[in-house]
Structures are given as C-alpha cells and as structure tokens.
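Quick heads-up: structures coming right below.
Coordinate-derived values only; no laboratory data. This structure is a prediction, so every number in the text was calculated from the model and none was measured. Cβ atoms are built from the backbone, for glycine too; each structure is taken alone.
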Structure P
Amino acid sequence: MKKFPDYLYAFFILCIYFILKYQFISLAYLDFGDGNYLYISWRLSRGEILYRDIISPQPPVMLYFWSIWHRLIPELTARVHFFRAAAIFVHMAAGWMVFLLARLIFKNRVAGFLALVLYLMQPIGFWWFRCIQSEPLGIVFMLISTYFLLQPGRRNFLSGGIFSGLSVAVNMVFLPYFLLVALIILCYRPNQYKQFFLGSGGILAIIFCLMTILTGTDVWQQVFLNQFQTYTGQLPYYLNKLITFGGIIIHLEAAVIILFFFGLFHYMKQSTSSYSKVLLVLLSLQALGSYFFVTKGGTVDYIFSIAEPFLALFAAYALLTISRYFISLLRGQWPLLVKIICFIGLIHFLIVITYSPIQYNARTLRGENYEADVDTVTNLVSLIRRNTSRDDHILAPPYYAFLAERQIIENLSSTYIFHMKYLQEDPEARETMDELLEAVRNKQLPVILLNMNQLGTITPLREAVRKHYSRTDQIRTRHEYIEVYLPEED
C-alpha cells in the first residue's frame, strides 16, 4: 500500500480545524482591536493615507494588507465573513510553519503532528486568531524567518532577514525577536550577517521611507512614540496587570508551559551545542517573555500568542519523550500494580491540566466570550444607518462604524491611545477634544455610542453629551458599557 506523505496528514488536520472554526463565523462583535483594524483598513481602501488621515499605533504592513481585500469584496457581510475566514487561515499558516519547524528540529514526524495540534488548540490563540489582530500575521513572518535561519546558506539568511523585518513592520512587539536574532547571527554566523542585515534592513528601509514620503514624521510619531505613551510608569498598574491578565495566561496555558520547560530542558541536555540550538533556545525563552508585555497599556492576554508556537514545539517534544519513558516502563520488569498506578496517575494529570483549556475552547466555539452577539450588533448598526447619511460623522466604537460605513469624528478610532494622550495633557489630544466638544455642543453628530469605560470617563465629554443629547438606550457587553445618544430636539 502506498504511504501518504506527512504533509497530507498535516493538511488534513488543518482542514478539520478550519471546518471546526468556520461554522461559527458571524457578524458578532469579537474585540475592540478587531473592529479598529477593520475600520482603519476600510478607510485606507477608500484612498486615505495611514498616519496622516487616520491614527494607528501599528506599523503599516498589516493594515494595508487587509485594506486590499476591502476593495476586492464590495458586499459588506461577505467581506466580514471573508476577514473572519482569513484570520483562521493565518492561524493555519502559523500552524503549518510550526509543523515544518518541529520536523526540521526534532527529525521526527510524530513531533510535527503533535506540535501542530498543540499549537492550534492553545486557548489564547484559539480565541484571538478568529479576528483581525496584528500579532497573527507577525507570528507567521517570525516563524518563516526562524525556519530559514535554522538552515545554512546565504539565501536562507537573506530570506530570514526579509521575513524578520516584515514581522517588525507588522507590529513593534517583534522588535525584540529581530534584535535577538541579529545578535545571535553576529556572534555565531558573522559570515552571514551581511545577508541577514541586507534582507531585514532593506525591507524595513523601503517600508518606512515610503511611509515617511507619504506622511512626513507622522509615521514615526504614531508607530514609535505612541507605543511608549501607553506605558503609565506606575508600578501598581504593572503589578495589577501581571496579576490579572498574567493570571489568565497561567490559568489557560499552565499545562503547555509545564511541558514546554520539560521539553526545553531535555532538548538542551540531549542535543550538542550549536548555532541552531542557541538560536532556538534563546528565541523560545524570549518569546515566553511576551508574558510581560501585558503591562503595556491596552494590552491583554492576546500578546502571549507570540509564545505559543515555541510552547507547542517543546511541549510536543516533551510529550514524545514522556511517551517513550512510559512505553519503556510498561515493557519493563515493574510489578503490574505499579504500572497500573503510573498509568492512572498519568491520565489524571492530563485531565487536570487540560480541563481549563478545553472548557475555554468550548466556550469560544459556543460564542460565550464574544464582546456582543449578532442581534446587539445588528440593532446598533441599524440605528446608526437610520439616523445618519453616508457623509455624516459619528462617535462610536469602530466596529459599529465600520459595519454602518460611517466615519468617526476626528479620527477617534484608536480611542485608548487618544485617552492616554489626553490624560497626559498632550497638546494635540487637548485640541482634538476641544473640537469634539464643539461638535457635541452644536449637535453635529447624529448618533453617539459613548463607551462609558473609556471616552465616557472624560468628564467634559460625558457632561456635554448628556446636556445636549438624549439617552435612548444602555447596552452592557462583555467589556464595554455603551450609552446610546441622539440629539435633543430644540
């Protein structure tokens, strides 16, 4: 009988995963960031210029990549379904790279399949990779870069450099990866450093020079300075976020983290010292450090998805090693009672450590952890469309503005960054607020959906809205409390 290639089995696993996730695609409101990226990329598809015409804290690659599809798919509902499906495909692409890396590193087909399944089912990625975020595409580029850099040859180092540069051009959280890789290559492969720098430096120079030509210094202000402004500099705030969102990470992924350290330790002990070993071990530990990125303002547990590929790789290696030990135990001369106790203990351990992730993934599939369900979204979008024309500006969370195809006043889609800058008394943010208050007083906004957990906490804005507008509804979603306002009749 002809044996199927391993790649076909891996492809079959990915197809099952896609079918599992695709059937739950809808217009539901998943996350603020997802809505913001959909809104910004929609604006870009209309010919507006990133950073000059609309604010964004992210580098341009991801946003312009998604803006292309807005042009190609004119029907709105089909477009949203496409974006949801595309997000699943991006996760699958990352899974495919994890599979290839596991085969390359461990020289074992079973390790490849285990790593693929573990990666796809890790709960943080399982949730966040169903919506548009910047990290997933950056992770794919990071893994492609790592795959090239683990293999000899100048072309591989050139390609690795290009993809590592692209990861930074997607999200600045990949800058530590880029810098670490550059340092390792400089120390262990100085002859290939020129190729790596040519690839990475070249692609970054092209992207940021082009954006500088289009926007002047706006790209540097928003991509670099705005990132630093989201750090409050307050130790209690950092500790609170490490306890809350860091606690969520530990709760959901403790099992795979334990297996990761076991697998990493065994890999370091068994394999000989080499450039590949140093690169892989240090990159894995550095990726695990993404846990501390939750201290960044506006950042939650999704940031740990950067570590999940490396967790899957070494957790798979750990499971492979444990299974070999267990098989040797069963074949050994131990008493039958000892074998039964060990087997029951292993099963109990696996149930305990996988219960929370399995339950969380089940809730994800049932839609229990959406921001707002389809009915809530549909009703709010209908309200916006009934009370506005296409040229009107509104104030609302960006996902609702995107679905209603209405522009948010003063480009206030990235509201968290604006809020932070306003609290820090940034002159530009203060001027924007003055203009927003003037528009509210003059009732220039036909609809206001005021998020009371964010912009609604700004006292002058909240009081102006309540004075000049009538509240028609209050909606509590998973993380947001929205008050719906229409202008008061004179």
Structure Q
Amino acid sequence: MTPRRVLAVILVLPLTAVFALGLIAGRLDATLLEPSFVKEQARDLRLYQRLHDEGTRRLVRTVLDDPTKRPENLRAIALPTDRKAEDSLTALTQSFLPPALVERETEETIDAVLPWLAGKTDHFAVNLSLHDGFTATFGHPTPGQPSVFERTWRDLGMGERTVVSLAQSYDRNPANASKPLPGAPAGSRGVLPLIEANRQAAGAWFDQQWFGVVDQAMPYLAGDTKTMDARISFASFPFLAGPFAGAMHVPPEQLATQGWRLTDADLKRQLSGSSNPTLSRADNTIALFTEKGGTITDSDIVARSDQQRAKDNAAGKPVEGISISDMRRVLSAVRMAGIYGAPLLCALLVLGIAFLGGTTWASRLAWGAAALLVAAAIGLAATTAVYRATLSSPLDRWVTEQRTRPPSGAIPADLRADMAKQLQKIVGQQADRAALNASAWLIVAMGGLAAGLVWDRVERRRAPVPAEAEVEVRA
C-alpha cells in the first residue's frame, strides 16, 4: 500500500469521530435546544398543571418551615404551620398564579430563552404580566367585599400574629431593655405585657392599617391610578413603633410621631436601590402588575446570576456549575460545530480520503464512499447495539432509583420519577433517530461505493490494450 493510501486509511478515524459529533449535535439541536420539542415534553408531563398544583404547595410548605426563605425583616413573624394554613396559603398562591398564566409565561420564556442559550439570537426580552392574578387575589370582587388576600389573612389571624410576634422578638433583644416605650405607662417592662390584655384590639388595629395600605397600593400597581400614598398610624398603639421599626426600616421615634408612609415616589426610589438588577428598573418592575406587563431581558438574567455567584464566592460558599455566559458559549460552539462544522469537515475528509486513495475519478468515488461507509456503520452500531449494551441498562436502573428515592429537594417525588422516565424515553427515541440518520448515510455510502466499483471496472474494460501486449497476443 502506498503512503498516500496509508494516510487515507488513517483519516477514516477522525472522519468517524466527526460523523458521530454531527449525529449527536443534530439531535441536541432538534431536542433540548428546540422550543417546540421542550414544550411538547412539558405538556406530556403535565408540567404546567403540576407546577400550579404541587409546586405552589411545596413552595408554601418550604416558606412555612424555613424562616430563612422569607425576607429578612419579616422572619420574626411566626407563621402558622398547620395543614389549614398550608391549604389557605396554597390557595392564595394559586389564585395569584393561575394555570393559564403559568403555561403562557413559561412557554413564552422557553421560546425566547432557548434560542438565546443556543446562540441563535444575541438577546431576548420576555414580556411578563401578573395583572390578572394580581387583581384576582388583591382586588375586591365587588365594592366592600373582601379580597382573596384579605379573607386568607383574617382567617389565619395574621394581624394579631404579626403584632405579637414582633413584640416578642423586640422584647427578646437585650438591647431594647433600657429603651423607652412611647405612650406606655411608667415602669412598663416590655411590649408584650402591654398588648397581652388587648391582643385582639391590637390585631384589629393592624388589620385596619394594613388593608388601608393594600387598598392604596393595589390600584396603583395595577395601573388604574397614577399615584399612591399609603400610611400606617401608630397613634392608637405608639409603643408598637419599636417592634415595627425593624420591619419597616424606619426609626421608632419617627414611627411613633409621624407613622409610616409609602408614596409612589418612595416605592420607585426603593426599587431603584435594589441589589436585584431586574427589580432595580423601577418603572419596569411596577409594570409587571399592569395589563401591559414588564420585560425580563437576558441582561437581567446574566447580571443576577453573576451577582449571586460573586456573593456565594465572597461568602466562601461553593459556586456550582458554569456561568450562564460560559454555558451559552459552550452550547453555541457545540451547536455550530455539529450543525455546520461537522458536515463541512466530513465532506473535506471524504474528499481528502478520495483523492489520497484513488487515482481515477471512479476509484476516488469508491474510496470516498468506502470511508463514509465505515463511519456510518460505526455510527449505526453506536446508536443501536452499543447503546443497548452500555446505556440502556444503566438508564433503567437510574429510573428505578428515582421512583424509589425518598422525597427530597424542590422537585416532588412523583414528578421526579416521571421526568426520569420521560428522559429515558427521549434518549431512546433520539438514539433511534440518530440510527436512522446513520442508516440513511450508510445506504448513500453503499450506493456510492457500488457506483465507484462498477465505474472503475467499466473504465478498465474500455481502456486501450498496450501495443506490446497486442504483439504478444498475435504471436
């Protein structure tokens, strides 16, 4: 064998590898990076309904059981943790996030984000409107009729709970022992004893003040009014100014004399100073609750992710996984290499092998087709026999483990098991489709090889007989 043909044989190895990359990248682009495919899988899993039914309940249970999941200034409030509270708060959350909203916004996000992650688009902007759920939850069905939020709040006795919890937290802090209590009788020791005899009145006071705030904020956030001026007066219970000061971020002296106030300008100023890049766009954040809605962009997502990673790193916590920017680069590179680079490189390798191995056009066709035949045959074997021998059994075991695994984490156990089963089904289907693609190229290569061999034989027969050979035949 000549050196040229030895090199041609060696080039079959990279051709096989590139051919396999093209098969894998092609299926990746048609599945995980294809919005319509992902949405189809979500519907098959009833993911939207499950997020509404099970996801909201799990979220509520987590917040009830783990105070660290709440805003820091509200962690002192003792929330009820019984089943009634869980049911009530779950129903409230589901009112705010109806199934139609979850499905619509999730699918719009998939349509926008996946092409961006794959590098098909440079930017994305998802419009999000929480208006319908917001007005259904916090709005009055008819004038004077309590909202869903108000009914839930009163059923759980949250007014009294809030007052008592903040008073207990205030009294437990030794630093507050020597502080004067505005409006309290001389010699009073602590806030809780002052309200113990009148807990219901204190709770009713806060209910009244709090729903005055809600009634001011709700039409403003929904876009029905242009301004807001919400107030809470501590004139009836001035000694509660200290306990509420931490939650409201206002000095207790100011609360006792002036009360608490939040205007539309105050709200925008507070949002603008937020460390969350999405919330810091104040007008856009407020627009989320209007019918028009607000937008969430790629810049918001990347900035928030990078901010959290930097925060974890500064706190000495492990930073798991790669950044979103790096993920985009990897997915884009794999997709571009597989969809465009692999076919082009395959074509160049086949041409190189053809011209190195063959000396005539017929033999070049045969060499190129034979090389493609080897790559396609190995690709077919890898997606059929090799897949069944190496991946099928481990996937079966993994699915069984997910079914029997005890509940843990954010994903419900039954949903986790169904997702594992769905993933197994998807892997099997994509292996079959990759095998089908490899089979198609195998047939093309076999046809090319047959054509090259027939063409070469025909050319040999048509070739003129050398003069010396003709003389010897006559002799």
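Miscellaneous remarks
- Among candidates P, Q, the computation of Cα extents along the principal axes in Å that gave 91, 55, 51 used structure P.
- Answer label among P, Q for the case where mean count of other Cβ atoms within 10 Å over residues 115-122, calculated from the coordinates, equals 15.6: Q
- Structures P, Q, by FRET efficiency 1/(1 + (r/R0)^6) of positions 139 and 323 (r between Cβ atoms, R0 = 35 Å, to 0.05): label with the highest value: P
- Value 1.15, calculated as Cα Rg over 2.2 N^0.38 Å, for residues 59-242 alone, assigned to which of P, Q: P
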